[in-house]
Structures are given as structure tokens and as C-alpha cells.
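Some structures are shown below for you to check.
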Structure I
Amino acid sequence: MSPLAEVVMVTKEGCLPCLRIKRILGELKAELPELGVREVDFTSEEGVALAVKNSVLYPPAVFINGALLAKGKIMEEPLKEAVRKAARGE
């Protein structure tokens, strides 16, 4: 079965805000088990490509279904709302 929505978080080792976003996405994954969530390292080939294409200067950055949702300081409630909306297909 394909995921309801795919969430990609661009992160980097030692990034404290990334840990917070990872926790939030973990909570959402528990709430929506069919949600696709994956992490991409900021310094990997994919991470660099996403960063350059979307003007991400530093992690974290969150993409939903390939579209940049937020970068840098990411607020918890808007993130949760956007992910839930995408999971509903809206």
C-alpha cells in the first residue's frame, strides 16, 4: 500500500532543531501509520540537491509530497496541520 503522503525531513548530525522536528514527525507517524516519513542528510547528494533547488541554507527543512513546506525555524502546530491535511489528500 502506498503512503497517504510522503514527508521528507532534511536534517544534519548535531542539529538540535532537527531533533524536535524528528520527534513531531514520529508522533504524526504513530497517529497516521500509513504516512511515509523519511530523513535525508543535508550533506548527502539528495540533501544538497533539495537544499539548492529550494534555497535551504541550513536544516531542518520539511517537504510534503515533494513540495517544500517549511525550513529553518519550523512551528509545531502548522507542521502537524499541514501533514494531517496532506494525509487526508487535501
Structure II
Amino acid sequence: MKPDRQQLQADLLQFVQSRGPRYAAVTPDTDLLDGGLLDSLLLTDLILHLEGLYGIELDSGHVSPANFRTVSAIVDLVREQFAAAPPRPA
């Protein structure tokens, strides 16, 4: 089952905003790349957070500027991974 979009967005916003004062004003549509906020450390931390919390696997094909430009784009990526995943046995 896909995670609720609002809860996923709230989780990601909290995760990014907790990085420090310069991240406090991040919104779902803040451009993390143009704003210089998405560096290799945050990208790695985001991937590990998403994989650990939501049980998805992101490979190098998923790591693109389009998928990590905004929190909204990351939410879309996670939800797409759930849609593409085979159903888990009950």
C-alpha cells in the first residue's frame, strides 16, 4: 500500500528542515538544487532515510535532478516505487 501523500510529505519536510537553520524555510516546492540545499551528504541521507523507513530500493537510475529537485518530486518518486513494487504476500 502506498504511503499517504500528506504524511510522506510531512515526514520529508521534517527530515530536511531538521538539517539546520538554512533548511528551516524549505517547503514542498522549494528548489533544493537551485537553492544550493541538496548536496551529496543530504542526498545520501535522504536515500538511506527513504529506503529504511519505507522499505524501498532506489538504484542509480532513480537518482536524478528531476527526482530530488523538490520535496514534492521526492514524494512522487517514493509513491511511484510503491506502485511499481510487486505486492507483498499476506
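Taking mean count of other Cβ atoms within 10 Å over residues 18-25 from the coordinates of each of I, II, which one would give 17.1?
Answer for the origin of the read-out: I.
Can you tell which of I, II yields -15500 when helix-only ellipticity at 222 nm (-39500 (n - 2.57) for each DSSP H run of 4 or more, over all residues; to 500) is derived from it?
Of the options listed, only II reproduces it.
Laboratory data are not the source of any read-out in this text; all were calculated from the coordinates shown. Predicted model only: the values in this text are computed from it and were never measured. Cβ atoms are built from the backbone, for glycine too; each structure is taken alone.
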